[in-house]
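Take a look at these structures.
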Structure I
Amino acid sequence: MKEDTTLPGSGLDETGPGSTPVGGKLREHPQFVRLWLGQAGGAVGDQVLPVALSLYVLHRGGGAGDVGLVLSGRAVSLVVCLLAGGVIADRMRRTRVLIAADGFRSALLLATALLLPVLPLGLLPLVTALVGAGEALSRPASRSLMPRLLPDALLERGNALVSAAQRTSAVLGALVGVAAVSLIGVRLALLVTSAMFALAVLAVLRIPDTRPSAGPRTRVLGEAAAGLRAIRRRPWVTAVMGTVCLHLFAGSATALTLLPVVARRDFGGDVAYGVVLAAMGAGALPAIALAGRWRPRARGTVSMVALTGYALVPLSLAGPLPLPAVVVCFALGGFVVELYFIYWISALQRAFPDELLGKVFALDQLGAFALLPVGYVLVGPMVALVGARATLIGGGVIVAASSLLCLAVPGVTRLADAPRRG
């Protein structure tokens, strides 16, 4: 894919008034370009699968609780497997981890597509859980590989370009998932997903890599404890992780579980579901362009204030609002999350040494997803107890309040340790 000035990290020099170019151009780092292509290929698969299976469950007569179980399969697997994925990423060549994870997902989804007519609905959460296990292996490996492939000055741009590919794929994935289920069938969607993961394997095959440098190996729990100690020494990291955990539990789980139900009830069917999800991916694109170029000193303040806007995602479904208003709210949600995410990932890559990065990214994702399966499972009972509208409003309030409270923790405003005196 040709790189041009329409994307963040497009290869333009990092310049300013009276400054000189810093860090060069992304296209001058071919190993990063290959990693980027692999992540872009897998991103389509990551988006098609939950859309296709959620609609498949509804078409088979399932309800919000069944959709929540399917979505929770991935979340549970991430919680269980991410820590192991982080330890593996700090022990093995990270390219080999990516190849194994993407190859496994490709084979699994190919088998699922072939066997789908005879699979009971109760096994679909197992499918999403196994796919989530592959994702848990690949996430820490891909993010911790980035600082090896790019100079420090290009980290925001590199992370922005990866996010641009992922968010563009999110738009395509949502639309492909809806179209495949509505017009052709879920089996084609799964076959497309399998092919995307296979292409991701081919993309990273040529990236040379070595094992991370580290001291003597200990047991998995011992290595995990080392990563946890490194995080606890930075209260700003712990605070942001906890805040995002609440966002996923109260905001994402509630909105994503009820969205297909609301779309069928109020907006005319499955096409609206795909359009709203695609809007979230599309809304992230301008944030990627902004974060790739704008480097404010108070990145944490910008991020947390922006994340209060994510409350609009669940609140928009509490309505009643017309479909265009919901689309705009989800687009704004995608914008604020992506702005935060690029600054956050770059901050972690700078704050921790290479031999700890895999574990740190694993613990970051583990913390974020820790309550997500609980959130998915609780949506059905909460709706039965207080109603869908109250459930969605409560989720929005938690998202907004936790974002602002996080700013009270030292270091959060800059997403960095306080400068040493003397």
Structure II
Amino acid sequence: MIATRLAFVLFLLAIQGCREERVPGAELQVLGERTAVSKAKKPMDVVPYDDALVWHEYEVKRVWFGDCKAEKIRVAHWSVAGAKEVPVDEELGGELALSLRPFEANSALQEVAQSDDLAFDEEVPRFIDLGQTLRVDKTPKSLRLDYSGLFSEQMTLYWKLRSQLRLVAMGNSLVTKGIETRQFFSPENERTPVALNLAPAGANNTLQCLIVREYVLPLPKVEWVVWGVSPRAFNAEREDTMKLEVFLASPGWNYDQENENKLWPAPATAPVTVEDLASLKVTRFDAWGWEGRDQIALPSTSDAETRRAFITKEFKEPDFSWEEDRWREFVETVRALNAKGVKVLLLTTPMHPVVKETAAADPDWTSHEGMAQLVKRLEGLDQELSRSWYRDYNLAGHHAFTPDEFYDADHMNRAGAVRLTQQIAAWMATCEGK
């Protein structure tokens, strides 16, 4: 992973003079001319704190990516990170390729010591220099839990709960929305969460396996992994690497790599309760990492034909071929869990029942033949591995879940997720003594 980070740093350095591709995690990428600077703080200026930011103002010369109507912007650069001075260019008139994220997007940044000598102007948009953030030697503590996007909230829960977790749910957004981890291990789990949904929405197979290897396998009390497996993860026609790239570029991941020896093994801690988690200010997930949604993101109509036509359009023409290397990585990760004594429940989540009539088996180009191939392979793992079991809850659309239990064409809503998880928990109970 060090080699991956170094390669990415070299890439970032290379684009400072010109823009070639989007920096992972950036929401805006511009060429800016520095027009004003604040005096940067030194490490001794912020003691006992470890980090500090300095504000510069730029005239926007060119927008390469994102939406920016402003002629000038203000950008926060790190001047101190991890109690070490970070060199900051202060030459007026200098042009710089800036990879930016809105400053307000991370509430932790508001608490960092800041140097701001610029005249007050609330109309000027403010950003954090993401490119510089990824190049600093020590990840600023204020970005400790920034893994880019909503996954940061799940990881915030993870670090608080890791010493007591007995079950982790893994997969992509089909699991993020579709498995209510609160229902496992009742009643213990109701007050003291021991089950966590750690499925990163949009995660490809490589990212899911990485999370399992780096964050699930080391857990001291983990007994179960509930893994929702999607055929799109093994589709050679899909190169869905963006979420992986963003994660590998995130300050949280880099911090974990820098401090691996300090973070592990997980310390013994007093039980963490639901009330204890309230101070974390996690807003998009419950205390068990579940992002259940009440509504239905399909046409609000009583006309079944209109809704059927909409879903059929969502399920585009299939374009699927099996990627053996991805499957091999997945199987090796399941084997690693089993080798540690962790039991694994593998499952395919339900798609909207209209899938029976669509050209593809899911909205991401999987053919019905590709879905059937995945089911057959997972059934093979069930027979081969004594600590892993598989169940198909999709059944090619011939399941008992109703249209009202789906958020959209492939994700369950809150009602559907609750019922699906009840079935998984009952299934888990039958595997308990095996």
Structure III
Amino acid sequence: MNTTHHRHRNRHRTAGTVLAGALALLLAATGCSSKADDGDKGGEAADGVRTGPGVDAETIRLGALTDLTGPYATLGKSIVQAQQMWAEETNAQGGICDRKVEIVVKDHGYDVQKAVTAYADIAPDVVALPQVIGSPVVAALLDDIERDTMLTFPQAWAASLLGKDAIQVLGTTYDVDMIAAVEFLTRTKGLKKGDTIGHVYFEGDYGANALEGSTWAAQKAGLKVTGLKIKATDTDLSAQVSALRKEGVKAVLISAGPAQTASLVGVAASRGLRVPVVSSAPGFAPQLMKTPAAPALAAMLNVVSAAPAVSSDLPGVRRMVASYQKKYPDSPVDSGVLSGYNAAQLMGAGLKKACEAGGLTREDVVKAHRSQKNADTGLGTAQDFSDVDRPASVETYVLKPDAKAVGGVVNAEEARTAPGVEDYLSSR
């Protein structure tokens, strides 16, 4: 499947093009399935609901392109299990649009080529994707997802994923998180004009977008940023800590993975660089609180996140945690559980709206999803999906590591919109 043709943001494709695309997919699906409906836009089920790929009279099929064997395997497992739990709960209550929900899971192991193949494999048979892990994976699939009008919730938060009708970044983007991180440091940790902060970040969309936010916020606050780019394979950050010490940084931002956060904080503490560290949400995992770096993390780290801690006392979160612990007693409850369950609930809400409007084709599902201005699952902040060019939310929580808490973190600050975020978004 060719994913290299030019990306475009032509959201105003004619109905003819959309129809031709739906029919082409339908014909492709008919070759391998006797269940495919025929007729306009994929046909109509006996109940009068318009259907297309991934939907028949009995079933709504969703797809998950996940990582169960690569660097994000623990996260992938949490998200998959949480979404399967949601599907079982939904089906026990009668399903959606009188249909059972089924999630087809494919593991890509964080390998882009495997993910492209997996997408080609499941695309004809699913109506939407409530989970795609990895910025590089989503980037490689952008054109296909847009062409197929496949509503997709990436487990990736780069601002480069905005502006596309079918792709929905849930919550905030990495740049918004880092603006909140800089504001948190100046407000609570005594950073002032002229101070230097370090920013250690992964190469690629994640790190680059996070750095855009920190650079913009630092400039507004009169701070200097020392950026240090690292690879996902760099797990010993001793050299970076030495460089940051030399620069005399007063705080450090990190936009990487849990292994890098643990190394940075652990090494910094042991070398006397005891400064506040603020991580993006993907940089923390509860397993870190069982490592030798745990005391340093508890003392120095804060996590900026669009979602609350899983130890939060929000009734929806407490209910979800109790159900998950009962169903998967041997699995840790981490941010992936909340992220996966929230995404599944939001997908379910969009599907219900589409059904009420009379159609479950992919176009119907995208349209229903985008009509929501105040989608609230009770698992954090409300989301506005109506503006494709803006993050769905601009509110962030600050979480603090705590070895005794479920998920290894507690809410240190409730959700708020950091001053400056709106200025930043309007200036882009």
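Here helix-only ellipticity at 222 nm (-39500 (n - 2.57) for each DSSP H run of 4 or more, over all residues; to 500) was calculated and came to -13000; which of the structures I, II, III was it taken from? Source structure for this number: III.
Which one of I, II, III has FRET efficiency 1/(1 + (r/R0)^6) of positions 264 and 400 (r between Cβ atoms, R0 = 25 Å, to 0.05), as calculated from the coordinates, equal to 0.90?
Values: I: 0.35; II: 0.05; III: 0.90.
Clearly, the read-out refers to III.
FYI, it's all coordinate maths here, none of it is from the lab. These figures come from a predicted structure and were not determined experimentally. Cβ atoms are built from the backbone, for glycine too; each structure is taken alone.
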